[in-house]
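Okay, got some structures for you below.
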Structure I
Amino acid sequence: MTGAGAPDQRPTDCHDLRVAIVAASWHATVMDGLIGGAQRACRDYQVEAPHLVRVPGTFELPVVADALAAQGYDAVVALGVVIRGGTPHFEYVCSAATDGLTRVALDHQTAIGFGVLTCDSEEQALDRAGLTRSREDKGYDAAAAALTTAQTLRSVRRGYD
């Protein structure tokens with residue numbers, strides 16, 4: 001079970017952050033759960049109106065996250081799911097999404113919440129999607145990480161540690 005050792009993190013006031021959520025469209029039930037979790041985290045962290053953008057799939061997340069970061073968003077939460085199949089497609093898409101989102105974070109010095117599920121089965125994805133019967137809420141976790149990182153970046157830029 002993943003999630004063991006997660007930090008005990010309490011929501012803080014992030015009302016002054018500009019936040020975008022970019023979400024893939026494949027696997028609608030899983031994606032609805034991930035988006036719902038990210039939106040719950042935004043509410044808990046007092047982000048009033050996160051901007052939601054949908055893209056076709058996980059492969060398209062980095063280019064849209066890049067455009068959002070270039071527009072000055074303080075945090076971008078990237079949500080997607082890739083389920084292993086019988087071809088190398090899984091490895092290519094997972095690698096491209098991970099590398100691309102990392103590049104966006106570094107190029108723009110923008111907090112990127114990595115909410116891309118890389119699962120062997122749909123059951124694993126559903127278990128991490130933040131749905132009623134899920135054991136984990138990776139959409140929430142990705143948004144919380146992005147918001148906390150955005151606050152840390154703001155402090156670093158102001159000369160605080």
Structure II
Amino acid sequence: MESAIVRPFEASDLAGAAAALIAVHASDGYPVEGVADPEGWIQSASVLAAWVGEMRGEIVGHVSVMRPQGVDAATMWMEQSGDDEEHVAVLARLFVVQDARKHALGERLMRAATAWAQEHGIRLVLDVMTKDASAIRLYQRLGWVKIGEATHSFGDDQRIDAVCFAAPDA
């Protein structure tokens with residue numbers, strides 16, 4: 001079995017991560033935004049930390065921990081928990097190319113991000129579009145807790161239903 005590794009994102013990973021993002025968008029319709037400028041979307045100024053999944057020297061997955069900046073799940077969590085913005089971050093930009101999904105890379109990327117957040121005293125939250133059923137199953141299997149529902153707005157005044165989750169207690 002081919003080995004897949006998860007490691008911290010490096011600047012030299014940007015082109016490979018962007019190519020993987022384009023491939024995931026083509027196969028899954030995720031993300032609904034960011035495809036016009038995948039490098040800018042991946043390398044947002046809001047990123048606090050990021051990791052990649054790599055197989056055969058190729059970037060096949062990615063995840064970021066980002067500042068909350070108006071994300072519905074972050075707002076919901078802060079209202080429900082009393083946490084402040086310094087102690088909440090968003091698990092985002094999670095994607096794995098189809099050919100690499102049998103290697104538990106999505107789970108391993110999430111675990112890397114969660115461990116980092118726990119080390120920094122941060123609660124991770126996320127929102128996921130209801131159409132992304134396999135992602136929702138992954139979050140639930142890993143113990144993430146549904147904290148509400150929202151409408152994700154993107155593009156030219158487009159909207160899609162989303163579910164908001166918070167990471168389980170450490």
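No lab work stands behind these numbers, since they all come straight from the coordinates. Since the model is a prediction, treat every value here as computed from it, not as a measurement. Cβ atoms are built from the backbone, for glycine too; each structure is taken alone.
Details
- Structure responsible for -9500, with helix-only ellipticity at 222 nm (-39500 (n - 2.57) for each DSSP H run of 4 or more, over all residues; to 500) calculated and labels I, II on offer: II
- Label whose coordinates, when Cα Rg over 2.2 N^0.38 Å, for residues 87-142 alone is calculated, return 1.29 (choices I, II): I
- Taking relative contact order in percent (Cα under 8 Å, 6 or more apart) as the criterion, the top structure among I, II is I, with the largest value.
- Source structure (of I, II) for distance in nm of label points 7 Å out along Cα→Cβ at positions 15 and 119, computed value 2.9: II
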